[in-house]
Structure P
């Protein structure tokens, strides 16, 4: 994920949290509605930014692309000396 993708994810989660606090949804259906509305805030931000950039901000990168394999070190052997 890129920084922009992470920022949009945080915006969606924060928006949903604030809407949930304000509306105090009861039950799954009401909670799902609030979650959808929170996500729509991030969607609007994404659409506006992509319109201004004239390109998609969604990448094929994923967090696991940056994780080290078991036993791997962040530094190679030469840097340890």
Structure Q
């Protein structure tokens, strides 16, 4: 379905620049931008839903790094400066 949108000069230049950078036509840039924007403002999606794949990503390192930081740092410094 064709839609007409009036863009200001600055926004039109930014669109053209993005189009050249991504090597796609302006329609593709607009379509991708709308899809990204609308997926963020869809009803029912909370900030938690959007970021839930990122929460706890640091747990793969094996434990609570903040509580053992000083101990690990001391061990590393001793090993580095041990003569």
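What follows draws every value from the coordinates through simple rules; no lab data is involved. It should be emphasised that the depicted structure is a prediction, and the values quoted were computed from it without experimental measurement. Cβ atoms are built from the backbone, for glycine too; each structure is taken alone.
A compact table of results
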{"item": "Among P, Q, which structure scores highest (criterion: percent of Cα pairs over 21 Å apart)", "result": "Q"}
{"item": "Read-out mean count of other Cβ atoms within 10 Å over residues 9-16, computed value 11.1, structure in P, Q", "result": "Q"}
